[in-house]
Structure 1
Amino acid sequence: MRYKTYTPTLESAARERKWYVVDATDAILGRLAARIAAVLRGKHKPTFAPHIDCGDYVIVINAAKVKVTHDRLDTKFYYRHSQYPGGFRQISLREMLAKHPERVIELAVKGMLPHNRLGRKMAKKLKVYAGSTHPHGAQKPQVLDISEVKKA
């Protein structure tokens, strides 16, 4: 008897998408980002396929209350360059959390997704908000358990 390996299709993966909400209060940034990236990719599902976007949507609230370990607030920097002479800029994690707390989680999660077209498509399913409210109540998001992420 021959068994066929199940491979999900784009249509079946799109039909099975769920919405999850994550409260980032007191969660460690790297551990939180790794858990979110796995859900965005769909690695928590038995029907995971690396070549198909079969992940779910993730809403992160309270992004401004995320924690980091050690002295990373002052030693971790985000870099960019305007492509003009002298256009190199850097901003510390402490400043980034004060100005754009959503961007901290977005950049951490994007770094853990595939760096190709598929990864960019997965990153669009991440919704991050600095406060405790979000406009996605109509999707009826379920709470994603991240209790193991909040230890440190």
Structure 2
Amino acid sequence: MVHLRPATASDAELIHALIVELATYEREPDAVEATPDTLRTQLAADPPPFECLLVAPAPDQEPVGMALFFHNYSTWRGKRGVYLEDLFVRPSARGQGFGLALLRALAQLARERDCPRLDWAVLDWNEPAIEFYRRLGAEPLREWTTFRLSGEALARLACGD
């Protein structure tokens, strides 16, 4: 059995723990700057900058995974979409349908909110995830390259240097 529920501010410690576990899996264990307090504050905001679904084997059991997401916007479609920032299921719970349940719930939410697409990124070395997504019918966007501006480079650009 699979139980899904939206996260609330009271889930901040759990969400933080899952984020740290994901960062460790993605070989970046020291990269997490978010804290339970920042997550709690953001989840309590109106509107919150992100939403999160939690998945557990049963309503009275500890969640074993999450899907943290927010809305983006497609200028070509003229509609908002759903961007999945983090999908994570604890290793001990993988292969039991929890990831599928989270993605199915996000697909349903996207349709309910009239969002024509659900987007996410996956590390190119994460073959198990890539194969899972392909089995669902997801397509890699090979012609797109993700860029990021942060740290000193962001500061230099902001200052006009």
Structure 3
Amino acid sequence: MGIDEGILRDNAEQLARLEALAAREIDFSRDLGGGWTVGVALAHMAFWDRRAVGLLKLWDGEGRLPDSIYEDLLNDLLLPEWLAIEPPKAMELAVDAARAVNAAVESLEPDKADAIVMMGNQFMLARGNHRREHLDQIEEALG
């Protein structure tokens, strides 16, 4: 069966939104609530897309996925590091990570993609969902 075309399309659309945002002059310090800024949200997206790349490489190369982690706890623990990243660098990291995970998803063997979905780990493939959530939040805050 392989990867749903809708996932690939959504991943590409959300990457295009991110790239369009990267081409704009934006206020990276704009508050998003909860101690988060636009720069933090970008660093956050970069981290989670890079994590998905790593998981896909483990799955594709070794046929294994690491145990689940506590996403909310990681977000809280990583907030100081994300705040320390220069916002333009956070944008660069977010775009690079989005491109890398889209490429990893697109190159995954169909049987391995099917297994990921059957294990309930579709989030590893459908990265556009996560990007959309934060891009909507950023675009709303920026006006």
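Read the figures in this text as sums done on the coordinates, not as results from a lab. Not measured: the values here are computed from a predicted model.
Worth a mention:
- Computed 33 for relative contact order in percent (Cα under 8 Å, 6 or more apart) - originating structure among 1, 2, 3: 1
- Origin of the derived value -24000 (helix-only ellipticity at 222 nm (-39500 (n - 2.57) for each DSSP H run of 4 or more, over all residues; to 500); candidates 1, 2, 3): 3
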